[in-house]
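Asks: Following this line, the structures themselves.
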Structure I
Amino acid sequence: MGLLLFGATCISFAAVFVKLAGVATSVSAFYRLLIGGLALVSLLAATKNLPAFRRAMSWPAAGCAVFFVCDLLCWHASIARVGPGLATLVANFQVFALTAVAAVTGRRLPRPGFLASMGLALFGLYLVVGRNFAAQTHDFRLGVGYGLAAAVFYALFILTLKKAVTDQGRAGPMATMAVLSFLGAGLLVAVVGATGESFALPGPQAILSLVALGILAQCLGWLAISSGLAGVRPALAGLILLLQPTLSYLWDVLFFDKATGPVELCGVVLALGGIYLGSVRFADKP
């Protein structure tokens, strides 16, 4: 349980570091994956497990990297437009995207309880952003859209990650995440070049923020979560992992003075509750 708490806390700061870096979406995603990949390979070398890196290379890993890059691009774009808290909250709707994919591929309808939990989460999201959605700026509406797109790509990433880890079971999650990080960084080189952005960083704040993003979130956070999931009941794991969007929303209020009233806070609680119930109580078993 301690590893899950540590991992969720580490990843909750990811959106904060993206915001503080103040660079283009593709650039922050590139440095996150490059620095995280280097940190993971260093850990593999320190544990004398570098051969696992070669074993983790596979076509499923390449497909997984594509979805991961799309997820990061959409999520980072959402952070820039609506802030770390709301972007992370919306992206956590991936549990419903996962169920939609399972329903289509497995040709089975979700349980009624799951649909109820989805309705609860959507009502919570409506309280946070939907009441005055039409009156919001174009950038804000676009940011919410990017967050929802991130949820879809994150769900696809989870599905392909499972395939990559299964196919390369001897490699382990550390080696698999290292390979995904480097493959994703390579893809983002092309994205940055195509969009005309620069890899140059504007100053020490951007450098420190991106180093922290790569090491704390991409490396340590993911490692702690993947290692901690094995020894914890699914319901407790789901509850602990909700610490990530909860803390991200709290950091947004504390660090960036996000305006939040009682209705919005109620909406956050309902959305998180619906996500939790959907992920561990009513979702179909695989």
Structure II
Amino acid sequence: MTGTILVLGATGRFGRNIADAFARAGWRVRCFDRSRDDLDRVAKGADVIAMGWNPRYHRWAAEMPGLHAAVRRAALRHDCTVLLPGNVYVFGQNSGPVWDQDTPHRATNPLGRLRIEMEAAYRTEGVRTIVLRAGDFLDTEASGNWFDALMAKRIGRGILRYPGARDVPHAWAFLPDLARAFVALAETRAQLPQFADIPFPGYTLTGYEMADALARVTGQPVQVRPVRWGLLRMARPVMPFIGGLLEMRYLWSLPHRLDGARFAEVLPGFQATPLDEALTRTIAPLR
């Protein structure tokens, strides 16, 4: 079942991948243009809204609640299903190591609390919502995420900067796969509950395993070196978003993975991209 999707933030990493995946699947894709569009007007006639608006960390408290409130109003008014990219911030640093749809949301840090409150509002207001909860993104373009902005900038020289303990499992999601999964979920949304929280298993890798995989796909040894957190702290006064990086640093030393049982139940035929292929495509623009 195809239809019309309104993509918010179509030039960002999530929105770009969503727009491409839905277009390939035969959907009519509308991309919101902040310079001219009115959300209520362009949402009319849409079946699905993909929520790709995501301010930088230091603007979350000021901007994120209002942006999501506007999306909820439009979705309720026009009977749209909202596709919401979930993250693992909601769980907090005292949870783990395996997270699923029933894991309590107990984060106490500011960014985690904002995510908890935002998701809870979709549920309590009765918005038909699909949350696909994923780990850190691997993208096919350099889009400013943890991997391409902090970790793999020097992968061409065989260097991987790692933000935490290198022997701790960490959750990753290949964005083209995440987008394909959203397409499949949107096309079967009638069979899902009103608020569907679905963990996306993606890949779970330690720092050493990530380095080994990158060595395979680059054909050269990859050295794992620590991220220079001290330099980031020094840059914080002129780059305020770094405060968010520091706040979420704990995830790099907290063992975790997303359980794939619910995902396999709702999308039993989904074929994930093999890790080496995903990494080859991810590092292509960084080499």
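Rule-based calculations on the coordinates, nothing more; no lab input. For clarity, every value in this text was computed on a predicted model and none was experimentally measured. Cβ atoms are built from the backbone, for glycine too; each structure is taken alone.
Asks: Taking FRET efficiency 1/(1 + (r/R0)^6) of positions 202 and 226 (r between Cβ atoms, R0 = 30 Å, to 0.05) as the quantity of interest, name the structure among I, II where it is greatest. Mind dumping the intermediate values first?
Replies: On the way: I: 0.35; II: 0.80.
Greatest value across I, II: structure II.
Asks: For the read-out Cα extents along the principal axes in Å, a value of 51, 45, 35 was computed from one structure; give its label from I, II.
Replies: This figure was derived from I.
Asks: Still on this structure, please answer the following. When relative contact order in percent (Cα under 8 Å, 6 or more apart) is computed for each of I, II, which one produces 21? Mind showing how you got there, number by number?
Replies: Numbers: I: 45; II: 21.
Answer for the origin of the read-out: II.
Asks: Matching task: -11000 is the computed value of helix-only ellipticity at 222 nm (-39500 (n - 2.57) for each DSSP H run of 4 or more, over all residues; to 500). Pick the structure from I, II.
Replies: Values: I: -24500; II: -11000.
The structure behind it is II.
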